[in-house]
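Below: a set of structures, written as structure tokens.
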Structure I
Amino acid sequence: MCGIVGLFSKSASINEHLGEHLGDMLLELSDRGPDSAGVALYRNPAPAGSTKLSLHSADPDYDWEALEVELDNRFGASHAVFVVDAEPQPLQHWLHERRPELRVMSAGSSLEIYKEAGSPREFVKRFALDNVQASHGLGHTRMATESAVTTDGSHPFWTGLDLCLVHNGSLSNHNWVRTRLRREGIEFETENDSEVAAGYLTWRLAEGDSLEQALESCLGELDGFYTFAVGTADGFAVLRDPIACKPAVMAETDDWVAMASEYRAIAVLPGAADANVWEPAPATVYSWDRQPVA
């Protein structure tokens, strides 16, 4: 099952309530994914030369204030979802060496990823999505099929600076692709097949592909059934497998663009009754950014 949602704002009124709208969309798909939930939010870009990090610890009593002080002493100013005056690579290397107990959920300028095992309703409440302002975001509700129910196994998966992926479906050749990608230097934290899709995009983008080219190459390399939604610093993209086995619907108004696994998640958005609604075609990349491309 699993449920995925995406919302891209085209107006200030949607920006101001994007977290609330995204949370409402997630709740509509709770029964598609009761195991865990997650969101990727794009907001508050970090200053040039700085890196925004989303970090996760399995320890609920982790001393984040001590980490903030240490990051501040080593790199410069930092803040809650840590914004550090450093380039991504040395910062990630330092965290790997000095704080191996932490998981980097995302890195970049504007991307923040939050995810947790448990019910989507508790997730929306815990992370206070009602109070979030953002330009766009993705969300996921998970029903585990390929790996354990853990926070690490939840979506979204980080695929590169300010890039992330959510997935509804199942990849049949993920073990073979994972082995191949490891030879290319791609690292994996879980046995989740969706992380393999994220790793594949990471590799293709590092090889020089555009996002559209990387997604199109998935069609020949990733076997199985899938709908992908990929977030970028400027927008998001959607791709379904060649036979479009997994459900997806898209809609657009003057104020927003949205996608979801089912229309009921779009129906809760303001102005949905007057939206242009369609089912995305198989094996076709749809993308929106600040200069919309369809």
Structure II
Amino acid sequence: MPKIGKVERYLHEKIEEDGAILLALIDPDKTPFEKGATIAEAAYEGGADVILVGGSIGAQGIVLDKTTKLIRDRVDVPIILFPGNVGTITPFADAIYFMNLLNSRDVYWTATVLIQGAPVVKKVGIEPIPTTYVVLEPGRAVGWIGNANLVPRDRPDLAAAAALAAEYSGSHLLVMDSGSGAPTPAPPELIRAVRNEISIMFFYGGGCRTPEHVRQTVEAGADGVQIGTAFELSDGFDRIKEQVRRLVAAAKEAGKKRVEAKQHEQKEKRRGILPLVRVPRFWRLRRSKKQE
């Protein structure tokens, strides 16, 4: 079983402490070099917990390396790669979503890209976070590039089944994404159905542009909200910083309620209110044989 590295431990600790985190996504193809680094710095100063770097097309080579290095010089939070293909790996990041696109129709995105990428990740020495990626409607560019069989927005049961498959297959993190530029976030009912089905970390991205979008996504059960397009719609360091500050505040406000609810639940259990426990069948069989 893969060890939990420094960055993954940081994610768990932040979620345990704050109830939720906000991740700022920089796409070097759309905002390369100095522009991307400036947005990342503004997001960091606004309170973002993580800087993500990646994109569906063009975010590789010198563009990726130089942009990530510039970001690294300006922020003091983890930089995690959100890879669009095997070429989107750089040693200037701290970790990578080492992920398969679960609902792709193409074996390349479910397996081959992992085989190609694993030796590179090991050689450059960045931390792999075992991740399952699921693309929801409308999918946008990532859905098209990844040849995804998009999960319908009105089928929470299908999203929950995909999430359970991610946990059962050993992923430490589930990322669900409606695609960069999605007009609205996934419905709270879908987010809630996923959260109720799994115990691993769960991040959502796509369509969250306002504090209310972030708040309702966290309240429904997401541990983290990934924001990207929202920053591209704003100009100026101070405007982006203030925008991130408001989004972070919404995430932490909703996260605090989750922490308080969890603490209350634990307190009730300590008072002796215990759930019913199903005894595994093989224990019952062993006990009956002893009685004979």
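Once mean count of other Cβ atoms within 10 Å over residues 3-10 is evaluated on every structure in I, II, the highest one turns out to be I. Have a look at I, II and say which one yields 18.0, 53 for Rg and Dmax of the Cα atoms in Å, as calculated. Here the read-out was taken from I. Determine which structure produced the value 0.55 for FRET efficiency 1/(1 + (r/R0)^6) of positions 51 and 259 (r between Cβ atoms, R0 = 25 Å, to 0.05), calculated from the coordinates; the candidates are I, II. Computed on structure II. One of I, II was used to calculate Cα extents along the principal axes in Å, for residues 139-178 alone, giving 27, 21, 12; which? The value was obtained from structure II. In this comparison of I, II, the computed figure -15000 for helix-only ellipticity at 222 nm (-39500 (n - 2.57) for each DSSP H run of 4 or more, over all residues; to 500) is attributed to II. If relative contact order in percent (Cα under 8 Å, 6 or more apart) is computed to be 19, which of I, II is the source? It traces back to II.
Computed from the coordinates by the stated procedures, all read-outs in this text should not be read as laboratory data. These numbers come from a predicted model, not from an experiment. Cβ atoms are built from the backbone, for glycine too; each structure is taken alone.
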